[in-house]
Structure P
Amino acid sequence: MSPLSQDLENTVALVTGASSGIGQAAARNLAARGAAVALVARRADRLQQLAGEIADAGGTALPIEADVSEREQAAAAVERTAEELGRLDVLVNNAGVMLLGPIADAPLEEWERMVDVNLLGLLYTARAALPHLLEAAEKDPRRVADLVNISSVAGRMARKGSGVYNATKHGVGAFSESLRQEVTGRHVRVSLVEPGAVATELQSHNRDGVREEIEKRFEDMDILQAEDIADAIAYVVTRPRHVAVNEVLVRPTQQEQ
């Protein structure tokens, strides 16, 4: 983890889905900028490894094993962060699953999992974090707080074969804009980051046949890396207090849709 400017020193960030991909890259980036970072995900072994890497680089990380789709676990993760690290200035709602395929005859368990994680998990975590973010926005060193929801290009347009995933990500966008209007006057910035194709584990969770279709679509494309989205997140949360970046769409240069 290369050192970056310490513009988040004396702040605390919580990142969900921190055990891999965008969440892992975001946690590293925020820690390198001086934030103490709570790492939230289900895979405790990966969280411990990441926390060790951050500590070795001079940062502070708190691994928290939790499934944010369970309301009590999401709330407990937020409360533990505030108690052990002292505050909460930045929430990155990154945990998500992408299970694609035709709507007809789709396994309902896949739909339920996407709604549980992509929507309910994000809602539970945001609700638990809001009081802490509002409090942090009134305090030094920044007197502003950030709630960053990770959506997708799928939250802007619907495609054949991704209807329920589209529905969850459109929901994330609607929730984010409504919440933004509620709290922006109190210096809590609500931002939406919408990645296009990124090299993460998301695709690997799909069924045989569907996974191959996804891989074929992007096989000749220089797709994004998790660190590219982590850079976008870091940009959002390090703007001056009077600047709110409400929405960022990041696609690979070659991606048309």
Structure Q
Amino acid sequence: MAVPAGLAAMFLAVPLIAMFGRVAWNRLPTLLSSPAALDALWLSLRTCSASTALCLVLGLPLAMVLARSRGRWATAGRILASLPMVLPPVVAGLALLVALGRRAWLGRHLSVLGIDLAFTTAAVVVAQTFVAMPYLVVSVEGALRSAQDEYEIVAATLGASPTTVLRRVTLPLAAPAIASGVALAFARALGEFGATLTFAGSLQGTTQTLPLEIYLARESDTDVAIALSVVLVVIAAGLIAVTSVFSRVRGTSS
């Protein structure tokens, strides 16, 4: 297995190594200090933080309910929760636009209330949450299903309230999976392109995130595009590395 494993590692590593080799390191501060690059980076960090928080608030309860549910409705819920992972991003963005656009069947009712989502910074957060939340749900739901519910049943038998069981048993058991899911959700939101472009557009400082800026810079200045790409890769890799260490430490202590 070492030979195909090595080939797989090379297949994944070579493009990244080539990109890092193309970076104009002596010009890196200049390349990253342009107003468009700084706006895109700051916007991506803000929106990804907000969308990750939404993924955690909405996705964690969904994952827990699915993990402890059986039957056809649970299967349908798992399919629904996983579907955005396999949809083309532009299809996800189009679905959001059809549902939440200013003239859409739900969006026009929101407009009456003074809430216009499409082509705003809020639309970026919504698009990122839509495509990123399944990664958290799948990670946590799979971990909880593997762990079964014996510990929760024992705790409840001993008189623990549902809130205590959740706080003292379920969440600690799922902590590594939650950390991994949060990292994956943030990384997915950080790299989101198609859904954001379709639902939010590309307006500097408002909806033009880092991937959109990379795409636009590719046409005019390849060095800027590569420099921004390296920043995106470093952020995502650092987050995943920290999460992996946390999961390993939690697993050892358990």
Structure R
Amino acid sequence: MTLLQHTDYRVRYQQQVDNARDHVVPFIERALPLRAGMEVLEIGCGEGGVLVPFLERGCRVLGIELDAQKSAYARELLADAIAAGRAGIVHRNIYDAEALADYSGRFDLIILKDVVEHIPDQSRFIPYLRRFLRPGGHVFFGFPPWYMPHGGHQQVCRSPLLSKLPWFHLLPAPLYRGLLRAFGEPEAVVRELLEIQSTGISTGRFERLVRRSGYAVALRTLFLVNPIYHYKFGWTPREQFGGLTRLPLLRDLFSTCAWYLVRG
């Protein structure tokens, strides 16, 4: 199922801006009031739209993006803020020694929006982020729990049936691969979805990694209807029912995204 945001980077950018302005920033400010001059890092910034509301609040922002094309789009769309010295977009790996040397201990807030579920070796990555935080700094994580209906990102499938089919990403990898190929999915899509299957993360595993890494959870909200769906499909965001959030497996099966703010 190809949606407009899959092919138009300006649409993706504006959805990022609107969602961050209307939902992400208010969520973060429940525990961390934003102030002019705060340093904000987004890892996996895509087209850079999430950073815009932080710029509007007077923060200085830096976006790191591994995809060269997306980082080029971000530099184009944030050109005015970059020229004013209030924003930077870099195409590099956060694990590079130069990145650690340049950015160690610099940021008040790190943002990972729909990123951590793509990262291999999350048990290394999550504690590594602390190196970039100032004392008392925070990290925002937003991700789809692996067991949610489309936790495998199968909405990118070309097949109209597979793009809407819930939970089939939970099949064992050989069966999953075979089904994708049987429906004619391109090999690039098959590889992408199998990579996500290897890195998808549940809320339970995420919370265990956070605790082991020495963070404290400042905020957690699970959503029955992901806020970004308002901009993609016109659906009204809904938080998950309170009782369900206390049942680890069921909450993941029926929560379309999880947001956490953790303190380093």
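Nothing in this text is a laboratory measurement; each read-out follows from the coordinates by a stated rule. These numbers were taken from a predicted model, which means no experiment stands behind them. Cβ atoms are built from the backbone, for glycine too; each structure is taken alone.
Can you spot which of P, Q, R the value -13000 was calculated from, given it is helix-only ellipticity at 222 nm (-39500 (n - 2.57) for each DSSP H run of 4 or more, over all residues; to 500)?
Among P, Q, R, the structure yielding -13000 for helix-only ellipticity at 222 nm (-39500 (n - 2.57) for each DSSP H run of 4 or more, over all residues; to 500) is P.
So if we calculate FRET efficiency 1/(1 + (r/R0)^6) of positions 24 and 176 (r between Cβ atoms, R0 = 30 Å, to 0.05) for every structure here (P, Q, R), which label has the highest result?
When FRET efficiency 1/(1 + (r/R0)^6) of positions 24 and 176 (r between Cβ atoms, R0 = 30 Å, to 0.05) is calculated for P, Q, R, structure P comes out on top.
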